[in-house]
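S.K.: Okay, got some structures for you below.
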Structure 1
Amino acid sequence: MFSGHQAGEAAVPFLIGVIIDRAVAGGVGSLALWLGVLAAVYLCLSYSFRYGARAAERAAEQAAHDLRLRVTRRVLDARGGAEADRLPGALVSIATSDASRVGAVAVAVAAGVAAVVAVVFTAVLLLSISLPLGLLVLLGTPPLMLLTRLLGKPLERRSETEQEHGAQASGIAADLVAGLRVIKGLRAESAAVARYRRRSRSALAATVRAARAEAAYQGVVSTLSGAFLAVIAVVGGLLAVRGQVSVGQLISSLGLAQFLVGPLSTFGWVGADLAQGRASARRIAAVLHAPDAVTGGSASPVTPARGALTLRGLHSPPLRGVDLDIAPGELLGVVAADPAEAAELVRVLGRVRDPAAGSVRLDGVALTELAPSALRAVVLATEHHTDLFDGTLRDAVSLAGRARPDRVAAALATADADEVARSLPDGLDSVLGDQARSLSGGQRQRIALARAVAGDPPVLIVHDPTTAVDAVTEARIAGRLRSMRDGLTTVLVTSSPALLAVTDRVVVLRDGAVQSSGTHADLIAGDAGYRETVLA
């Protein structure tokens, strides 16, 4: 459609020259015929542009939308890896800004092809008028396009740098907003602002460099295009002076030369869009082809799952040689003197990452043999820092209705989150906007624990679920949690005395390995290191 529009635009000055020659010749019937042809060309080029622009914009939006979905699916893939070394805000920038830039390539390609068609068609028309003029356009345009491509290389590099710095600035901004309460509590506002200012200034400098490169590129391309058009006009004028072309043909030649301003300038912005699109495409490709955090595994867990976990020689720094058997239905407490060891154990058991050595087995099957998505239907491992999404409290706990209403009610009571619901104006239908930052840390922890319990997984692993909850509420949660999870395997990675007191057994991790094991009461009485960690 765009090509038809450009061909029509090129035909207009040519037809005007023909009409002038017919008028000079005095043929009224022929003049009327060519005027009708001109009107038909105007009609066709108008509709061609309308539908061509619509098709190109639809293709651009569809391509950008498809890329956003692909990036989102990759980030949410159960095997992970896409988020490695990337801030959440940077991933958002890739899924939005970069996807839009790549989608815009559809419009650039359509416009570029139409511009090429316009130049070729113009050359053909000029050949029909004068062989030198046609050859000048045909032979001069390819070198001009090649030079345009070479001039776009610096812009491509600077556009990629600009997007990278902009994404990093967005990522830091998102992190600062997410941790605003902590920053204010620590009175670290000035340090946070200074950090963002440094990154923002780097992004600004990169943007300015990219803008300068684009301006220089557009300026050079416009200058070259103008010089080329001037040569065409001069040659056409010389031919007219020598009588080698008629008055109408001279007007057609000058009109076609003037028309070429449009296609040749199109090459400029198309080249800039393609350069920026290629830079963004590389950033998107880096996310889509990021190596998986966990590899292999396609089997499904044994059903119904018994919930037996066996760890042998587990090595995943800072863990070094962990051997542990967790019986089906056991409520196990895990105490780690080093918080990093506790966090790593939760990640390995949830298969967020695979161990460097050793194995973890679920009901006799190695976790590395299981598909991550299938495993997480059986094993739910929640890290200490969890997010609550926008929506109602009911949706937050029921995972948008996937948990049964009776399970949701029981989970709320278990985590003492029903008290949180009663304190909100609309109860369970209250909206937790902005990731529930209006709630206290303890309230968010109770809702997150209720969400984990409501899923009723055969194996539940939670890490420090009550660190922001008062002692009385914590003791109440501990008793209810034991009752709620009766017969189901539960691992509480915590140093909370209230939670550890209701466990069947407690294992102590120190120096990356299991140091001791026993009931909470026995360890309190006989393990000084345990007393120091738990009761300090």
Structure 2
Amino acid sequence: MGEVFFVMYGKVVSACLHGVEGKLVEVEVDLSNGLPQMSIVGLPDSAIKESMERVRAAIKNCGFVFPLQRITVNLAPADVRKEGAAFDLAIAAGILMTSGQISPELCRDRLIIGELALDGSVRGVPGVLSMMMSAGEQGIGQALVPLDNAEEAGWIEGCETRCIANLSELRPSPQGDGEMRLDADTAAADTGRIIGDERTDRRAESAAPGPAQALVDYADVCGQLHVKRALMICAAGMHNILLIGPPGTGKTMLAKRLPSILPAMSESESLDVTRIYSASGKFADRRQLIRSRPFRMPHHTVSSAGLVGGGGIPKPGEVSLAHRGVLFLDELPEFSRMALEVLRQPMEDRHVTIGRAKAVYRFPAHFLLAASMNPCPCGYWGAETEHQGCICTPLKVAHYRSKISGPLLDRIDLHIEVPRIDYKHLDNSLPQLSSREMKDRVEAAHRIQKERYGADGITFNSELQGRLLREHVKLDEASSLLLQRSFDLLGLSVRAHDRILKIARTIADLEGSRQVTAGHVAEALQYRQLDKKLSPGGM
């Protein structure tokens, strides 16, 4: 066995997930005389309790000796519930250190996470990015992580990351220096430290757009120039949008192409999005940061918990998975009223708070809401032809639209009609406005906003409120008079008034204008179709 280090108490640092945040946990191990048994305390879930058998088998099968003593493992703080299998490696390391089989120097001031197989193999775990970020905030500069999580762990700068593929690698080196002994094959695969130019190269590789981005383009959509204009405004200021029109006019097609014109995510935004997907267990490719803005399209049968998150131990919902991206709700009135109403709070606060008896969980939810709907149940009101007419009564139309509450509509900035197009617009030889052209204008507007709000802690016009809104959107006399008359005539709410100002600011940015003019306000007012009376004669 080589050098032996005798201690009866040991402590290593591990981590678990609390929502999508990483939370450091001290794994304390005590060996005492008594009947051989092992107990884990500190509010562990069933997966952690089962780790006793995984750890026992892994230690034995890797050539170590499992102590025939009374073993007590405490996960501190004891009043926070822990879940998952990420503690396996830390528990095994704590037992080996306390029983004198590995050096305490190996585990000191080092984050240790990983799941163990019965043969000692170390499996990857979800949420490593969040755990590493939490460790860095607490001043822990070293980490021991599964080889499967090597790339993910390496994205955190300032932390020396060592990867491990099998528990046997914890065996002291022949030199007796307390370092891990790596077999030749494992050493070749080990990433060691991911710092400096190597980390930069890896991040540069991950910045390439995914194949899905190249497959969709607004050039595929014939006509609908005014809708494309509205979507460009939506993308430039990250404003919520609702598309209204009969079946087959391209509402879904238009919305699905929205990510192709959104501005690129910053480094911090990419880390935030990747952290959420990692914690949710939906991070399929652990080798790359998520660079493309998320696009989530849940089915209309989704529950409230599916949208905002929930469960016994809450998990992120669709609004969090759409963080810094787009949440698209197709056929909006078909969603349950309860599911839609839970969107109101995250749309305003940009996060979701879920309370449970033992803890309160907070999930980020800064998303752009895009939605579509028909004008009536049959879909053809206002778009009747000789062969297709609307069969809905005014009462049915009113009931259909009432499924979307006024407070929810008030939080949607742009209400856009998507009409039928003439056959002549289907001519493929006609030039169409492409995503590249639209994105160039969106990015130019985004640069203006980034420069303007550099010291204000916000990024887009849609985030303006209170003092910042008054400071950055100042109307001249003509603009102010136009908005005042519209406010009284349409019966706008104060929230709708502020959103019109934000839209006008974005329109001005797209045109490169420092001043918001009456023309910008007039165009913004045109995009508030549903602020008119919700009756068949109101659109």
Structure 3
Amino acid sequence: MAIAKDRVSIKEKIGYALGDGAANIAWRGVATFLFIFYTDVFGLNPATVGVLFLVARFSDGISDILMGIIGDRTKSKYGKFRPWILWTAIPLATILSLLFTSPELSDSGKIMYAYVTYILFTLIYTANNIPYGALMAVMTGDDKVRTSIGSYRMVGAFGGGMLVQGVLLFLVAYFGNINPTVKVDKLDDTTFRVEVSAPSDVSNVNIKTDNGIALFTWDNKTVNAEENTPTHAKSFSIEANKPYTFIVTGEANIDAGEISIIDQKQGYSNSMYLLSVFLVVFMFITFYTTRERVTPPKNQKNNLGKDLKDLITNKPWLVLLVVGLLFNVYNSIKQGIVVIYFTHYLNNQLLAASFLVGLMLASIAGAMVTAPLGKKLGKRNLFIYALILSGLVNALFVFCGPEDVGAIFTIGIVSEFLAAIFPTLFFVMLGDTADYSEYKNGRRATGLIYSAGSFATKFGGGIAGAIIGFVLAGFNYDGQDVVAISGAIPGIIMLMSWIPAIIALIAAGLMFFYPLTQKKLDEVTFELNARRALE
């Protein structure tokens, strides 16, 4: 029978949204912080990280398709897709924690550890996220109600992203506290000698002032002039109870309480352990509050060959697959370069947390306006407008200097408000293509359709990681070498500005080929509801 609009309550929509909140603790945590963690904390070469991202995400495309097939064929008292949310919650939280753990290994051992944990993360994320995405398409058969669910989903997604992006760096500072002893001697109005020591050995600490303005040079360590270039922060290893002395310049009235010394390895690990607990709780709530209502036609038999044939002849799905891949490259480059941009261009890493919170608030606003704008303009047209405008605004970063904090925040927030419309529409429109396949072929393979969403998200992130890695490697970036970092600033600016903008404009051009107008969708929905009423 036809699905009534009021069958999906606000409580269920919120419960569903928390699932993407959980997924984005993992996904945005990885997209935003894993690259800088690998290069600056774990000590991997940026090109190595780029290849890792690309290889792992490309191979993961096969698992996406397989998971879609498995989801469509899952039979349980909880439905086809809901049980996978329950089964994968704890494994996903566990592998996320392991990603940000730094075991003491050789260089080759570190690379092997990164490959194993990262590939396992993508596989478990696939087993969780494809069924989660497909669930939205079977909660209701009404495309307009589905758009509303999609808006709730994206608010949850951006809320989870805001949680991890807004608090992680502060949690790193909290959990990375090494209880140092700090002595500050004033040499003149803006020059100080700072001596630090710690009660135990720490293999990787970062020292700077709280606001990141002052410059540090070594005072009691034998290094050549190039290695002792004044920088806003220094990374080094501490031996227990051994003093380390710096000359600090550029700020007035520095006291010991303004010197920040953080064990980044311990800070990242413990922070992710805590956030992983929230991930599990949110996933469990999603499982217990949602329901599956739309099922395949009763006379449909499992036939993988027909499912795959229907998929590759589904023009709306093919267009969305390519556009989804491109906008995920766009968004992932923007997310993946932010912390590096603020750390090494603005010399204020903690300011990145405020910036990321601002982006998440803009994203929530963008997700909330998507449903009314989509109703007024049509999903296809809104998608095109958002891609063009977001890309053009994002390109303006190229004109910003380190002192233009207000302009950087404004450009980022406006661009992100528009960019939030992409994923909100994308996952809703995948449900539309599942309806279109049932309308055209009399068959429904929702899980397989939604494998496009996971594939586009993960492979797009892999391509973005490779682009970031190769561009930074081309500028000889080394996250543990201050001289190399300085030389890579032009590449960091490119990645923050016009490189993602070009990708967004290409995606907008391809979106013109998407054939499902609102008039066509209304026809599809009416016909499918009529068929279901007869079953």
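Readers should treat all values here as calculations from the given coordinates under stated rules, not as data from a laboratory. None of the values given here were measured: they were computed from a predicted structure.
S.K.: So if we calculate percent of Cα pairs over 33 Å apart for every structure here (1, 2, 3), which label has the highest result?
M.R.: Sorting by percent of Cα pairs over 33 Å apart in descending order puts 1 first.
S.K.: Have a look at 1, 2, 3 and say which one yields -10000 for helix-only ellipticity at 222 nm (-39500 (n - 2.57) for each DSSP H run of 4 or more, over all residues; to 500), as calculated.
M.R.: Source structure for this number: 2.
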